[in-house]
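Since every read-out is calculated from the coordinates, none of them should be taken as a lab result. All figures in this text were calculated on a predicted structure; none of them were measured in a lab. Cβ atoms are built from the backbone, for glycine too; each structure is taken alone.
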Structure P
Amino acid sequence: MWFPYLLLAIAYLLGSLPTGYLVGRWQGIDIRLLGSGSTGATNVWRNVGRVAGITVFVVDFAKGAIAILMMQSAEFLQSLVFNAFVLEQTRSPIPNLSLFVIGAGMLALIGHSRPVWLGFKGGKSVATGVGILFVLNWTVAIAALGVWLGIMAIWRIVSLSSISAAMIAPILMWTLQSNIAYSIFVTVGCMFVIWLHRSNIERLLNGTEFSFKSDQSNSTN
């Protein structure tokens, strides 16, 4: 029964992989000292470049997706590990696997925003959250991504787009997802992501939040 707990620890360590920090260091930059100080894809895009930002998003997305897929496959992985060490263990069911799955998802989110490698200061967990949501319910993930793209197309503010998507995802989960545990997790996870954006919300209310629209206009003047 210890095996799923090992996977929970791995989920946190996977989520805490400091992708943005490592990509910045590759370019000789400490991303924590630039822009918002976040190690997420948006801050990397703004201060390192488009390719770097996309790379960070893809890897962070994969971290969340792998954490969920790994736990969903826990019974199979458990049998592989035991067979590799020639231990007598058949492929046995893991009680309350759904709870372990959402535990892995939550730890991946926490790992991204509170990575042990960087003094527990990381990103806003958006890309990792999208990866998690895509595995749990790809229909909801696509719909939430559509909301993100729509808001981004109009206002060109990443934080507003992310917050809006995080607000709509739980509603969609409760409407389209039959697994109640997954719906509860997405609700809590999205509330966590919105909480991580509290400084952005303050800037949005003050009218001082970064906008790609204003950034582009300034670059042409």
Structure Q
Amino acid sequence: MSNTTAPRRALLVIDVQNEYFTGDMPIEYPSVDISLPNIVQAMAAARAAGVPVIVVQHDAPEASPIFARGSDGWQLHPAVSAIPADHRINKSMGSAFAGTDLRAWLENHNIDTLTVTGYMTHNCDAATIYHAAHDGLQVEFLQDATGTLPYANAGGTASAEEIHRVFSTVFHSNFAAVASTQDWLAAVREGKPLEKDNIYLSSQRARKAQAN
């Protein structure tokens, strides 16, 4: 019989707003045809299992070209807004912890494991994951219930697939257990934690593969 303590999870749904679907910031990888149904499924399963659902919405000034408060792009996607949430947060920075009551809410509800879904992998998801990990929380990242888009700037260019893959790999090496929605649903049903990897083994595997 396992002595593993069941995680006290909360599901965090980050910035599933129209801007990423019908606005100027369309999510490309994984496709929203994949990520949105998984987000909705995770929310429904969480509610059925008694896992608190926290919905996060990004606010930008009214003059902003994206996420302008009150605009259609700022609104939550209807599939997410239709599902009741245990807590709602509005934020103006990347991390869902920055300038919000998220940490206090998690502490008040004895949450030790934060499951991250929503957008974008490399930006608000990443900022939140790092913040949570540094605060001592266990973190889970649902790789197919999240997503990103391509970038090109003075630092270089990267496709949406590259960004999502690289950040997922980095998360799993140290900061968060990266899993599919289906694997997470099974872990919730079984009351089991998801395990992340570590930096040393991640590096050693890559070096061994390069040498072969």
Structure R
Amino acid sequence: MRYLPGSERVLAQQQSSLPQPEQLCGPFWVDVALRALTGASPGITDIARSAGTLVYPHDLPAYRPASVMPRTVEWAGLPTTDDPNRSGTDADGVHRALAGVHVVPVTGRFTGDGVRRLLASLADGDPVVVIANVHTSFFADADDPRVPWSWPVGHFVALIGFDDAGVAVADSYPIGSPPGQYAQSLDAVAVALTRDGYGGGGVFVVGATEPNPAVTGSLHVGMW
């Protein structure tokens, strides 16, 4: 597995913050990216506020791994919604909250080769954080790739490495081995980003300096 430059900083900040506050996976990764790239962050709650995050103030156990207990202390003062489908942070909010660093949003119809090319184009540059907006319905169980994950939800993760077959993923929940890390195939990441039937997804390539990801084929620079 070839890891992206800065991945050790990303993992250090991720490990210090696991698990994410419920419904705040987007602000979690903004906080990790800011601390990894600039050394400072206003904190997850302030990030969520600036991102327009809405909290459904009740437990949603079907939207997280069964092994994880809910964390809600960071909800204090955040606006709420009575519709669980409106809870969380949308891509525009995450983009807005990444003010102060350079961000290249990439969307379109992802393929396994397109994911590999995009990550490979970042492998020899400056430190980056690749925040991916996936749908977990398309991720596969590590022990049996025929079995999809049991908690289907839109989710932000970080892509931290790649090889010719798969992608190293960092999660905001302490799942995988070591906790918060696991691998998915290139094709699984591609379909999880394309999110057929769940609205489009994409990645934010974030850097302290301007990143230059390879955007080819059916991909383009833009929001989703």
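List of remarks:
- In terms of distance in nm of label points 7 Å out along Cα→Cβ at positions 57 and 169, the structure with the greatest value among P, Q, R is Q.
- Value 1.9, calculated as distance in nm of label points 7 Å out along Cα→Cβ at positions 33 and 185, assigned to which of P, Q, R: Q
- When mean count of other Cβ atoms within 10 Å over residues 25-32 is calculated for each of structures P, Q, R, structure R gives the greatest result.
- helix-only ellipticity at 222 nm (-39500 (n - 2.57) for each DSSP H run of 4 or more, over all residues; to 500) from the coordinates reads -10000; which among P, Q, R: Q
- Parent structure of the calculated result 2.9, given that distance in nm of label points 7 Å out along Cα→Cβ at positions 161 and 177 is the read-out and P, Q, R the choices: Q
- Test item: relative contact order in percent (Cα under 8 Å, 6 or more apart) calculated as 23, pick one of P, Q, R: Q
- Among P, Q, R, structure where Cα extents along the principal axes in Å as derived comes to 53, 43, 30: Q
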